[in-house]
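Listed after this line are the structures, all set down as C-alpha cells.
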Structure P
Amino acid sequence: MSSPLLKRIMSAVVAILLFIYLGYQIYNSHYSQVQTETTYYATTANTVQADGIAIRKESLIPGRASGVVDYVISNGGKVANGGKIAQIYANAQSAASQQQLQSLDHEIAKLQNLSTPGDTYAASPDSINKQINLNLVGMLGNVNSCKYSDLADSRENFLYLVNERQIITSKVTDFSARINTLKAERETLATANSQATGSIAAPIAGYFIKTVDGFESVFDYSKVLNLTPEELKTKQSTKPAVPTDAVGKISGDYDWYFAFVLPENQASKFKLGDTVTIQFPFASSETVPASVAAVNQAPKSTEAAIVLQSNYMNSSIAAIRNETAQIQIEQYKGLRVSQKAVHFESVSKTVTDQKGKATTVKRDVKGVYVMHGNEILFKQIFPLYSTDTYVICDPNPKKEDLMTDTTVILSDEVVVEGTDLFNGKVVR
C-alpha cells in the first residue's frame, strides 16, 4: 500500500470520525433525555351540573277580564304592599300611546336638564370624552356578556353624553327647538288617546314577576327544606294548569330556593351551610351567589335532594323555573402541573422533637421531578384539586407536612416524560 493512498484513507477516517463527533455534539445539545413543562398559577372550580327547579313564596295577582295591561314595574323589581304594578287601558293603541308619552316626557326632561346651567357647563371636553369612551366599552362588554337588557340604558347614557359634549364645545347653544317639537308631539298624542281605565296594585310586598306557570301552588314554600328526592322528582315533572285569571305574581319572601336531585357520588360534595355559586347558561349570564340549605338523603348511599338558598334577584333570574344549572362548589387556586409528572416516592427526613431528640421519618409521598441545572430533584406536592389531566397544587403547604426541602414553585421545569428517574440524576 503506497504512502499517498494510506494518507487518503487516514484522512477519510478522521473526517468520518470528526463528522460523527460533530453530529453527536449537535444532537446532544438539542436533545434532552426528559421532557418538561413549566408550572404556572391557575384557578379552577369543582362544578356540578344539575336540572333543577326554582321555588319561591309566590302569590298570584288577579287580573281584570277586559282591557290591556301595561306594566309600570320591571320583571324582578321590588314593590311595596299596595304599590302600583300596572295600568289598564281600553285598547292596545291607548296602552302603546301611554308608553310613548312616558318616553317623550323622559326625553324632554333630559334635554331640559342639559339646557340648564350647572354641572354641564363646568365639565371639560376631556372628561366628557373619557366618559363617552368608557360608555362605549361598557356597551361592548354588555354585548359580549349577552346582557342585552342593559343596552337600552347604555344607549341612553351615551346619547346624553354626546349631547352634553355639544353644549360644552359650543356646537349648540341649547336644545329648545327639539324640546318644543317633542312637547308638540306629546300634546297631540295625549289629546288623541284615552287615559287609563284602572290600575293593579300589589297584594303584598316582594319581587314582582310577570309570568305565571302553574308551579306557584305545586310546592309548599314552608316545607322546601324537607323535600325528599322522590317528592322533588315527582313534583318537578308535573305539568300544572296555567292560571288564566292572573297578570303576574309576587315573590313575597326575598329568599328563594333552587332544588335538584343528584346521585350519591355528586351529592357528597355538598355540605350544609357551604357557599356556592350558580349559573343558568340557557337563561342568564349572571352568576348567582347561594348557600347549601339542605342535603336530604336517606340512606347516605342513595341519591339526595339538594336545596340551595339565595336572595339574589334580577329580571332574568325572576323568569327561571325548570332550568339546567352549573353549580360551582369550590374554587381552587394554586400551581398547575400535569398528571403525567406525578410520582410516588419514599422520602426520609430527620425531625427534632421538643426535647431535642432527632429521629428519622420515612414516608411515601406524592411529588414531581424538577430540573435543577443538569440534574433533577424530587419535590413533594400537595394537591388541592385533581382531574385526569392536571393537578392544582398548594404553593404554601405546612412546613411540618413537607418531607422534601421545598415544594414546587412558580416557573419550575417539571419533568413530564423520562425514564429511570431518581433524585439527583444528571440528565444532560
Structure Q
Amino acid sequence: MTPSTQILGGLPSSKPTAVEHVERLAVTLLSERGEASGAQVARELHQALLALDPEGRHRFQRYLASEFQPDRAALRRAAERYLAETTAEAAAALAQAADPPRQELLRRMNMAPGGTGALIAMRSELTAHLHEEPELKLLDADLRHLLSSWFNRGFLELRRIDWQSPAAVLEKLIAYEAVHEITGWDDLRRRLAPDRRCFAFFHPALPGEPLIFVEVALVQGLAAAMPPLLARGKDEETAQAQAARADTAIFYSISNCQDGLRGISFGNFLIKQVVEELQAELPQLKRFSTLSPVPGFRRWLMQRLAEESGPDRALLPELENDGWWHDLAQSEKMRPALMRQCALYLTRPPSPEIRVDPVARFHLGNGARLERINWLGNTARRAIQESFGIMVNYLYDLDSIEDNHEVFVRDGTIVRSPAVATLLEA
C-alpha cells in the first residue's frame, strides 16, 4: 500500500503530530491535487519542515527513505518485458518503472521558493546519519541525482569577487575558506588585492551563495611556499606592478561552500574557465599551477613506517618530536627521505587497494601534471599534521591537459616532471 492510499483513503480524526502533518503534506504534494497546486503545497511543506526540530526532520527523512518506493508489480512486469524483448523501448519502460516516486516528490518540493536551498540543507543534514542508518542512502542518492542535474555546468555563473563585491558575499568567503583560514577583513582585503584574483561559481536558485571559489596569486615563477602568498603589507601600486610583471598564476586555495552538494564536482569546470578568464585579461601569463596541500601523506607514511622495515623506519621517533621543522640542521637531515616518500606516495597507481591522495586525484583527474614537490612549503600547524609541511605544484599545461586526463582515467598513469622522477630515484 502506498503512502497516498494509507493517508488519503481515510484521515483519522485525532490531530496529527507535527511530523505526521509534514508527512501528509508530502503525500498531498505527490497526489493529483498536489500536481495542480504544487507550488502552494510545496511552500506549506517547507514551512512545516522549518518548524520541526532536528529530530523531527530526521524522522521525516527516514519516512522519505522508506516510503515512496517503485511499484513492485509494475517493476517486475517491466523487467520481464525487457528480458524478453531487450529493445530500447523496453529498457526505457524499465527505467521509468524503477524511478522511485520519491524523486518526483523531491522535484515538486523544489517548486517552492527557496526549495532548492532547502533540499541542499536536507542532504547536508543526512551526512551525520548515513553511516549508522544505511537505509538513508536511498534518499541521499536521489537527492544527489537530482542536484547533479539542477547544478550542471549550463546553470552555473562564473563571477569574479573583489573588494567591491557585496559584503554578504565577502563574509561568506571568510566563513567558507577551507584550506587557508582567512583571519579577518584585513586578511581578506590582501587576498583580493590587484595581484590576486578570486572567482566563484553561483547558481540562480541560490542568489548570493557561492558554490565553490578559487583564490589565485599572480607571481613570477612557480611558488614554492605559502607565507609569501599570504603575506600582507603591499600597497595597491606595488600589487598592480606585481600583476603586470607576473608570468604565472598560482591557484592556492579551492573551497567548496555547500556541504549538501558534496560529490557534485564543480572544480574541474572552475579551474578551466578561470584559466580562460585570466588568459583573456593577462595574456602575458605563461603558466597555470597550483600550490596544493598533501592531506593524506602523514597518515600514510606513519602507517607505512610502523609496518615495514627499512632505513627510513628510523624517521619515526624523529617525526614525533614537536618542532623539528624549526631546527634547520634536523630538518635538512630528514628532508631527502621525506621528499622521496612523498614522491612515492603521490605516484602510486590507483587501485581498489590504493587510495590516491584526494587533492592529487582532483588535479590529476583534471589533466594537471605532478610538477614539483616543495619542502616545508607550509609550516602552519594543520599542514605539519597533514603532510609534514610539504606542498605540491600541479601544473596545468594547456597543450597536454586532455592527454594527461585520458591516461590517468584510462589506466591510472600519473604524468610527472623530471624533477619528481629524480626524487623517486634518490
Structure R
Amino acid sequence: MYPDFQYLFQALLGTDMPEWLSLFKTFGFLVALSFIAAAYTIVSELKRKEQAGLLSYTEKVIWKGKKATVQDYALQALIGFILAYKIGGIIQNTTVIAANPLAFILSLEGALGIGLLGAIITLAMKYYEEKKNNLEKPVQIKIKIYPHQRINDIVMVAAIGGIVGAKVFNAFETWDQFIKNPIEQLIASSGLTFYGGLIIATLALYRYAKKHQINFAQLCDAAAPGLMLAYGIGRLGCHFAGDGDWGIYNSAYISNPDGTLQQVSTDTFQQVAQQAAPYMTYINNTLAPHMHVAAPSWLPNWLFGMNYAHNVNHEGMPLIDCVGNYCTALPISVFPTPLYEAVVCILLFTLLWKWRTRFNRPLQLFGCYLMLNGAERFFVELIRVNSQYDWGFLHPTQAEIIAVCLMSIGAYFFFRKEQKIQMP
C-alpha cells in the first residue's frame, strides 16, 4: 500500500525518496481530488439548469470602496498567524509530524516567530489591497449571484458537514473503541462512515440552500452524479492507504514474512490463523467471517485477496526488514472491497451523467442516485466486517440499515407522479 507520497514515489520510481514527502497522505490527496471532481460536475450541472431556467440568481447589495474595519484587520492577521504558525511548525519538525500531520494541525504546537511574521505580512497585504480599492465616497452596488458561483461555499458546507457526520456515525458504530479514547478517535484520519457524512451534509446543505434561496431539489439533482464520482474516488483513497475499510478474510491467501502473498489450502489457513491469533480479528471469541476463494488463472490474485502491507492503520503482523512508519501486513488476505466499490461507483457515475438530461421531475435523478448507491453499499456489506445490531433473527449493520432506508427514499423520489416536491 501507499499510505503517503514517500511510499508512492518509492514504489513508482524504485528508489529512496525524501522523508518530507510523507507529509502528503495518499488518502487525503484522493479525498481532496474527489471534492474537486464533484465540484466540477456540480458547477457544470448548475450552469445547465440555470440556462434552462430551472435555477435563478439572487441579488446582493455590497459596498464598493468601503474602508476595512478593525475587525477585518484582526481577522486577517489571525488567519495569517495560524497558517504561518502551523506551516512553520511543519517545516521545523517534518520528521516527527509526518507520522500524523492531522494531530499536529489540531494541536497548539507551531512556530511562534514564523506565525507573527505571517500575521504582519497578511496585514500589509490587506492594507495594500484597501488602498488600491478605496474610494473617497463608498457606493452601494447590486450584484447577481447564480448558484454555480456559490460552489466554494457549497463544497465547504458539504465537507464540514460530511466530516462531522462521518465521525459521529462512526463513533456510534464503534462505540466501545470511541469511549476508550474519544479524542484520538475524533482526530484520526481514518474512521469515517460515509452515510453519516451524507446525511449530515445533506441537512447542512438544505439549510444553506434555504438561506440563499436555491431550489434544493434542483441542487440535489445537480449534485447526484458528482456525489457518486466523489465516493468512488474516495474509496480509492481508502484502498491505497489501507485504512481498514476492507472486506472479510479470504483464507485462500496468507502473508509471507516479507509481505508477499502465497496461495494455501484451508488446512494451512487454520494453522496460520492460530499462530497469528494476536493479529487477527475475533468477534465474541470467534474468528471473524472468512471465505476461501482463489482467483481464476486468468485474473490477478490481488483482485480476490490483499494483505494491505504497509497500511496506514498499522494493522496486522510486523514485516521483517521493514524500516519506516508503516511496517505491518494482515496475516490473512481480505477481499479488497474499497477497490470493488471504487470501480462500481465510477461506472455508476458514468450512467448518472448520461441519464442526467432524461429525468424531468425534481429529485428523480437524486432518487436514482440513492437507489444505486444504497444497493451498491448493501451488497458489498455482505463481504465486509462491521458492527452488527441484534434484532433477533436479523443482524444488520449500520450501513445496511441506512442503505435500505436510502433505497426506499430514492424509490419514492424516482417513481412518484407529482411534478413538484414541497419543501418546508
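Values in this text are rule-based calculations from the coordinates and carry no lab data. None of these values were measured; they are calculated from a predicted model. Cβ atoms are built from the backbone, for glycine too; each structure is taken alone.
Upon calculation of distance in nm of label points 7 Å out along Cα→Cβ at positions 125 and 325 from the atomic coordinates, which of the structures P, Q, R produces 5.3?
Checking each candidate, the match is P.
Once relative contact order in percent (Cα under 8 Å, 6 or more apart) is calculated for all of P, Q, R, which comes out largest?
Sorting by relative contact order in percent (Cα under 8 Å, 6 or more apart) in descending order puts P first.
Taking mean count of other Cβ atoms within 10 Å over residues 349-356 as the criterion, the largest value within structures P, Q, R is that of R. If helix-only ellipticity at 222 nm (-39500 (n - 2.57) for each DSSP H run of 4 or more, over all residues; to 500) is computed to be -18000, which of P, Q, R is the source? Traced to structure R. Matching task: 1.22 is the computed value of Cα Rg over 2.2 N^0.38 Å, for residues 197-284 alone. Pick the structure from P, Q, R. Of the options listed, only Q reproduces it. Out of P, Q, R, choose the structure whose coordinates give Cα extents along the principal axes in Å equal to 80, 54, 45 when calculated. Of the options listed, only Q reproduces it.
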